[in-house]
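Next up: some structures, all given as structure tokens.
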Structure P
Amino acid sequence: MTIPTDILSRAATQARGLAMDAVHACNSGHLGLPLGCAEIGAALYGFALRHDPDQPKWLNRDRFVLSAGHGSMFLYTWLHLSGYPKMTLEEVKKFRQLGSQTPGHPESFETAGVEATTGPLGQGVANAVGYAVSGKMAAARFNTPQHVIFDHHIICLAGDGCMQEGVSSEASAFAAHFGLDNLILIYDSNEVTLDAMAKATQSEDTAKRYEAYGWDVQTIVGHDMEAFVSALKRAKAAKSGKPQLIIAKTVIGKGIAEVEGTSKAHGEGGAKFIDTARAALGLPAEHFYVSNDVRAYFAQHKKKLAADYEKWNANYQAWRVANPAQAKLLDSGLNKEVPAGLLGKIPPFPADAKIATRKAGSDVLQPLAEALPLLISGSADLHGSTLNYIAASRDFTRDNPAGRNIRFGIREHAMAAMLNGFAYDGIFRPSGATFLVFADYARPSIRIASLASLPVIYIFTHDSIGVGEDGPTHQPVETVSGLRVMPNLDVIRPADPEETAGAFVAALERTNGPTLLCLTRQAVPMLNQIPVPQRREGVLRGGYIALKEKSKLDLILLSCGSELQLALEAAKQLGDGVRVVSLPCFDRFERQPAAYREEVLPSSCRRRVAIEAGVPDLWYRYTGLDGKVVGLNRFGLSAPGGTVMKTLGITAESVVKAAQSLPPA
């Protein structure tokens, strides 16, 4: 079928007008990409993209990710012209206004047709790689010789900023190594960045760089729709086993003569020239104009897209009849179902066990992975240390796309952003691991997971100065608190193997946001003075009474993680009026009813001491100004972990001393 360039060229011109009008109306936004990539948008949404506006979650749709999220009006314009029901012209007119379908950057949870929340540059590239792995896994897991239900492509549009950010390089290297030939990256190469022409900051040959990674590369003029569609067809049909890069040479801000091709075209700088520009483009004086023939073309094209969906759906329904168990499994993933009774699937740990919570996590993971076949586990080249390998499965590779263990390599940021891609796709439950101190390498992607309410699980080990000999570079002291302040991120720091069991179940049962588990490298004792159900279920509530006072309540000791044992030890020296509270997850505790929180931490008892081997500030939320916190306002030391703890005062004796210094009730 030949692309109808005449009508789609008019659509591209009118899309430029819509973008100009929307940005001008709110005096805010980015015109460069929507104008520079208008022909690419027309070719994608008016001809080449497999999607159905009335079925935005069609399982076999092509996933289009706009990595350069600042160019959001590009996406909103084409979603509107394509006929996505909620993307009305009124919503386009409300660009960047409160409660609209057209926020400043695309939000997956706000707008149908937006596949990923993008804004920080490069995120979308790595999200797309995660999508591509998910697509490979889904095809391997669910396709049969009789019924192919997954054969879609992941198409990502990125600009110079995305390509400069390191996360895209990490993800691109991964994509090539694992042969993700269902991934097509379109590079909007306009040679301009925000501050200046791109030559001020880059001089590499991107085509050669990607060829060196192991990609197939094509270079075209981005304003030539026939050339673009031909390149896209070649990319979709490629049998090379390589991801595909289309370098589209474009003119940023094309259509506004005063700024096009310059850095001034990137943002809203050209908006003041739109009347002249619209006239030069042949647009009428009417703003937000779309001609009847363009409307008619897209309405007819929408019927074709719907017919394509119905054809696939007939095959899908036949697959469901022929494969009821697989259909049930797929439904469980899409519906984020979590089996009941997960705690009961985890055998109790021996009472005399003395193991690290990372090792306990490994033991806990195995029965949970059996109970959740769509749970995947990856690590940033640290499976041997983070111990989160699913033993009953194999590695994901280009030859074994059904494997559930992903070797991300030393790419923490790409790993976290790829996990987001899995979560956006919504079929598999993603988890990934590294050392806790390297959360800072992954933090931008963790933030997006929190913002977009993605049910990602982070299994981060080596959680404190107890790491010991590796020294202060590997001893997180501020990291846990830094993560706790992130909205919608549950940070759980379990104290022993049984609390670890509760932590993993809590992470799996939470499907409206991410959970981060902080696990020890050093061995910790079993806290047998606390009943097993109390430890496990207490973590699910975020906090609980670990040791109840034997007489009138006089003092509350609070802790979590490997330091809870120190609070319990101190309690022995401080008398019968001492209560010990385990608070492994602040946010889960805060979500409990007020009556429960008051039961655990009665406001009548203001004599409180907390201990954690980290910065103390957040603990004052629970100790109050009358209480004290035993913590660290410095980095760690290079020495055996026990020596570091003792030298820096993270001891039961420090807790006793702090408690004795409190004024009497």
Structure Q
Amino acid sequence: MMKRIISLILCLLMILPVLAGCAKDPDDKGAQISMYLTDPLYNFDPAAAYGNEAALRVISLIYDNLFVLDAKGKVQKSLVEKYKIIEDEKNNEYKMHITLKETSWSDKVVLQANDVADTWQRILDVNNSYECASLLFDIKGARAAKEGNISIDDVGIQPVNEHELIIFFEGKIDYDQFLLKLTSFALAPVRRTAVNAVEDYNDWAKSPAIFPASGPYKVREVVYSETDGKLLLERNPYYLRDQEKDDEDKYVRPYRLIVDYSKTDEEIMSAYENGDLFFIGDIPLSVRGDWKDVAEISDAMSTHSYVLNENAVIRYYNKDYSFKSMQQGKLPFSPTLVEGQHGEKIFANENVRKALSLAIDREAIAEAVVFAKAATALVPYGVFEKDSKRDLFREVGGDILATSANMEAAKAALDEAGIDPSEFMFSISVPAYDDVHVAIAEMVTEAWNELGFHVALVPEKLINNSDIQKATGEPLLGVKDDVFAENYKQGKFEVAAIDYVAFTPDPLTVLAPFAKYYTGGAAIEKYSTTFNIPVHFTGYNNPDFDEKINDAFEETDAKKRATLLHEAEEILMEDLPIIPVVYNQNAMLVNKDVLSRVKFDYYGSPKFAKLKMKDYQLYIPSEEEEEDASEPVAEA
């Protein structure tokens, strides 16, 4: 018996060093994972992230939302702990009582009901332009406030206390549709103190030193540089966590997500093959053909499109005005013509827009982009026909536009318009940093030049931002202005190439921004007490389309509502203020030897908080890094 006891003790003594070696280092923060999530993002405002479908991959990691849409297309609570719908038919009062979970921003400040109210009031403010505004029009007074008819303080968004919020509705609504709208990250809470931190409120989300995160990750560092550009996302230690009871990694396992922007396309893919990159969320264009049979592909719920500015005075062709100057962006934006120049608003002519659409070979472009489908209308795949993904709007609506070019029909449309294309020159604006957008624009430019117009491609480059922080009086550091995005928002373009991203799978939210009163544009004060509600900022205005959208908004029968929206899309595709080119697709690569349980939401955004990992690199900060850990960094 004694021999057995001695043997057992000796075995335990041999095992103890092994157990000690497995014990967690108290300085160990967790895993750091190298990946290529997407191309650089220059503005982290969730309400402004819908011009490039890839931006949502980052936004969904640093902001949480009241509700989210899971991979099956089902609405799930996220920041919301519980909610209750209360109907009082006698007094015509309909409301939703929401209780938020206890969680904090990345700077340890509690996320409150006031943050939700402030965010939505900012979107609905009569002086601000946000296309997502109509997502909130079910709320009592929301539309009236956007039109300048009532004070923003009278909108039915009422914080009760720190964690409770009451939303009052105009009447009995489709509550499921409203919850679906609340899954849009355009409505994710942001903090008023951050929005008001700089002189130009549009610049608050460009520097991580200013904006706190509400989601599982915060932006620890962003560097915009060709030689050492990077994005460093770091665990938000206060996300959903009881700071006295919970381990720091209870809700967010990986500590750091590292995105290196300095690598070439070939270096990115080589690093993935060698096991140095564990996830690629955006496969570079130049190597897509080599990976199309390996990538995990899904519909991106966005349509790459060309927006035509009907307000722009398109110049008569002047052979002495060199194309080189146009391509360098020196062609000044019309309608303000330089002395001696003349032109016409030819994009206001429906047949000109139709001709430009007919000249595009969508099949060829989709093949060149690799991860795309030729667009046959505006509403992309993934959008619901009614209230779930059982039936998709695109499949029910079918094909409206041809996918191959028809130059003969395009020229006939110009003849009907009375336009000789050789008499006009214009430019296509595109973000210079997006290889896919530039490649598509090159093919469209070639097609429109073949049609007879004189067309130049103008890649808009980034510029340094010098906006002033109110608290310090100092300029922002390491912040870039996306000239293309800002010119587009202000209507300073002739033709603009964008990803038209669906706010939600509700087709109304895709189509409504083209209808008067639903554009989300700021109301323009005409006199001292009245406002003029603008039509779409491109100048598009069709009363028949407006009527269909308004009827669909008020319709409670799901089948009738869907029919109205199909009719609205047909009108829009006949008028073509926006020309759909291709439906974007998500294409991702996951190193499954290291990462498992990589989940995606219905919008195609990855969820890394609950990753299961093996053979990863631990992050143990140095003393100097520990001292700096509380301060986000932005570098030039």
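At-a-glance table
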| item | result |
| --- | --- |
| Structure from which 21.8 was derived, mean count of other Cβ atoms within 10 Å over residues 140-147, options P, Q | Q |
| With helix-only ellipticity at 222 nm (-39500 (n - 2.57) for each DSSP H run of 4 or more, over all residues; to 500) derived as -12000, matching label from P, Q | P |
| Comparison of P, Q - label where volume of the Cα convex hull per residue in Å³, for residues 132-259 alone is highest | Q |
| Test item: relative contact order in percent (Cα under 8 Å, 6 or more apart) calculated as 11, pick one of P, Q | P |
| Answer label among P, Q for the case where Cα extents along the principal axes in Å, calculated from the coordinates, equals 107, 66, 54 | Q |
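Values quoted throughout were computed directly from the atomic coordinates according to the rules given, and no laboratory measurement underlies them. In this text, all values refer to a predicted model and were calculated from it rather than measured experimentally. Cβ atoms are built from the backbone, for glycine too; each structure is taken alone.
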